[in-house]
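Q: Multiple structures follow.
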Structure I
Amino acid sequence: MSISKQDQVRLQAVGLGVDGKIFEQDQVRVQAAQAGDEPYELGEESLPQPGTPRGSVTEYRLDDSARFPGTKRRYWVYVPAQYTPDHPANLMVFQDGVRYLRPDVNAHVVFDNLIHRGEMPVCVGVFVEPGDRGPGLPIWGGDTNRNVEYDTLSDAYAQFLLDELLPGLPVAVTDDATRRAICGLSSGGICAFTAAWERPEAFGNVVSHCGSFVNIFGGHEYPSLIRRTERKPLRVFLQTGERDVDVVFGNWPIANRDMAAALAYRGYEYELVIGEGGHTLKHGGSIFPDTMRWLWGRTDDRRSP
């Protein structure tokens, strides 16, 4: 007898003590949060403009990993037209990278426009996909390594970037953490924060869209951890929506508010933007140019008190 993949996941959830009706309710809630019926569109700064030099976007593959054995992944490197090898560029690493290259964000186009206008520095973008094979989510299942890499609270993913992926870049980038940023959506958002939290000397800036600061693999502990830990030299941008996900793992709008409150308590420079949307990049994409201006357009004192 064959069982559909959806039924297999449902049976797994029930076996782990999750009520079948709750599981089905959660699936409906996720679908609603990801429907994309949101009042946001990209502005001119996110669209190609006449006379603006265009950078290059090149695809690469990493066919194995010492940190995550047996996984393969694609990644793309954006190099702005203004880049010169004698001036190491700023760096921004995107998790679920291909989604940031798609029309919901057009991150590379935003970079073209803002760099050309002098509103952000010359910056290389690295757009990384998660490993292609793995156990998926707890309770709900899946078949990629995304949640192992993104939701685990450790330095494993940061070390993967620093030891395996970034050394192979075809361009020179700065070692100055204040000129390096990391970004992601959902589990990629908490991944970005974890990488910077664990290695603040490597990543000094975080952008999280609909970040999963919930109990997938313990991410709900971050607000308490932030409050109890000496302030680190980080700047953090958080975005979520009032219709973001509310499921067995937690409530995303509440979790992001808790993160912001903890960052405020410890005196971090941070921004929390809450929109009308759900668990998508619609809102985050529409404000992405302003996010980049916030991220790169100012200096600050990051010394711990």
Structure II
Amino acid sequence: MSNDTWLMRLRFYSTPGDSFMVAIESAVTIKSDSIAMTDEQKFLFDVNGWLLLEGVLSPAECAAVRRHLYDGGDPFSGPAQELLDHPAVTGVLNEILSDGKLNSDYWNFRCESSGPSIRKNGFIPGSTAKPHVVKPPQGAGPMSFTCHNGHIYSGLTRVVWELNPVEHGDGGTLFMSGAHKSNFAFPPSVRELDNQYLHSYSCSEGSVFIFTESLLHASTAWKSAKYDRVSIFSAYNSVWAQWHKLNLDPAKIATMPRKRQSLFRGVYAIDFHRKPSPIGNVEYRPDNQAL
């Protein structure tokens, strides 16, 4: 698939292997640094708590990022850095983490963590194997998913780049669709390891899985002998909320384009001390960096 077109396909499978949903499949041409969410995407993200965008990266792009990660590179440098604000995800993130319009100079949301993951056949996860959420959706807070008057606020949001194919049953991220909107406490059965209520996905290399961390989700063993699971897990949040402490080296931020740098600015909405008038938090500077 060319760099100018990506395919969106929403589909998931029950853990035993029954395919029971294929929601949409459509081609979208990229003509800017952001692709706005469609009404259909908004509806499905609100109902399910996740989107799977398939085939976003070309095979050549995937190969370059994989080489970078296998050589010890991180998501903040080399070809992986381009994924921090890839057009396929920035329109989604602007819609679900901001009430501002897209701007040519800065992003209306922040990146607060990003880490590579290379899982070989036989990989067994640690504590993340237990289904979990950032904060129970039955409560309220800056990390929690809400939707009012046709506007989504996703809270802490995870973006997972899959740089190798993920086939059904291989061990992709598990999740329980709709759990982000639960009004009742989670029963013990849905918190058990690899339980029957959890689902996963299959996708081609270069796909990206986006979900609210209010969604019940978990890691599971990687079972593929054909491919390593080579992924980048990034977390995004509002400009006025923070969950992870990143401590990113300012020298790495300095290598980024100015707009990408704004992903790492400080955590607040407005600065009343700026003269001659208060100013919103839109710009990264060495003295305005998230911890």
Structure III
Amino acid sequence: MTTAAVGAVRWEQTARSRRKLGLVVAYGLLVVAAIVSIYPLALMVINSLKSNNQVLVNPAGLPSPGTLSNYGALLSRGQLRAFANSLIVAASTTVGAVFIAALAGYSLTKVRFPGRTIIFICLVATIMVPVQTAMPGFYAEFASLHWINTYQIQIVPFLAPVFGLFMVRQYLLGVPDSLVEAARMDGAGEWRIFARVILPIAKPALAALAVLEFLLMWNSYLWPQVMASAPSVAPLAVTLPTLTDSTLGIVPLYGTIMAGSVLATVPLLIVFLRYQDAFMTGVTYGNT
């Protein structure tokens, strides 16, 4: 073999070794990241099977013996009502937010009217205002409407998410205007175009928005803690931290809280696993 051929073979061998090393490092980092992500969830499930005393004494160990009493305690402490409250608020808000975001996205992309760009910019600018800074004003406003400790105060303010509008608008910008114009030439009205043309095309974006909105509302804590902390309407995220020992009143029932956390995780897993394909399509649209 010539010197050039030998050099080429060595270069190829070195390149292969580097690729293999890179794959080993990449997979190693992924394994570490997976362990770090899964460990808290596994610990949550394990601790939900311990008595409250076992959790305090040995929070990282296996249950000895295991018990399902914590799940039964959720029933006696009214946590199923809180679970239902979370489901009502999250589901209602998700349906309304997806519908309104789809309408707004269609209006700001396929319906021509003066000032639509300015309206969009002003709406997006509101994202930069932290809701915490405006919460005292919101509280006073909703108190005057007698909405404190109601379902509507947890649903109505979140029916028009600006992020959802932005997400749907960016998706619909990739839809050719010729489709909408052809439908108009055929005599279709705006509502028919929206229902028969836009909604089927925008399904991936709307599914991604639905998953994100459901996760956001299911995990919401600060807003309901301030606005709707009454047991009759409070969601699970608000009521779980209040579970304490009935004798002392200050010692958290960690085992019961972990059982409630497991219960709260189930709907999130179901929603994500059911719509993960549409979710990934929607969030990666335009990036590939």
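Each value in this text was obtained by applying a stated rule to the coordinates, not by laboratory testing. The structure presented is a predicted model; accordingly, all values stated were derived computationally and were not measured. Cβ atoms are built from the backbone, for glycine too; each structure is taken alone.
Q: Computing distance in nm of label points 7 Å out along Cα→Cβ at positions 65 and 89 for each of I, II, III, which one ends up highest?
A: Details: I: 2.3; II: 0.7; III: 3.9.
Answer by largest value of distance in nm of label points 7 Å out along Cα→Cβ at positions 65 and 89: III.
Q: Another question, then. Just checking, which of I, II, III has the largest value of relative contact order in percent (Cα under 8 Å, 6 or more apart)? Please list the in-between numbers first.
A: Details: I: 19; II: 24; III: 29.
If we compare relative contact order in percent (Cα under 8 Å, 6 or more apart) over I, II, III, the biggest value is for III.
Q: Work out the source of 48, 30, 17 here, i.e. which of I, II, III gives that when Cα extents along the principal axes in Å, for residues 49-144 alone is computed.
A: I
Q: Continuing with the same structure: Here helix-only ellipticity at 222 nm (-39500 (n - 2.57) for each DSSP H run of 4 or more, over all residues; to 500) was calculated and came to -9000; which of the structures I, II, III was it taken from?
A: Working: I: -9000; II: -4000; III: -22500.
It was calculated from structure I.
Q: If you rank structures I, II, III by volume of the Cα convex hull per residue in Å³, for residues 41-216 alone, which sits at the top with the largest value?
A: III
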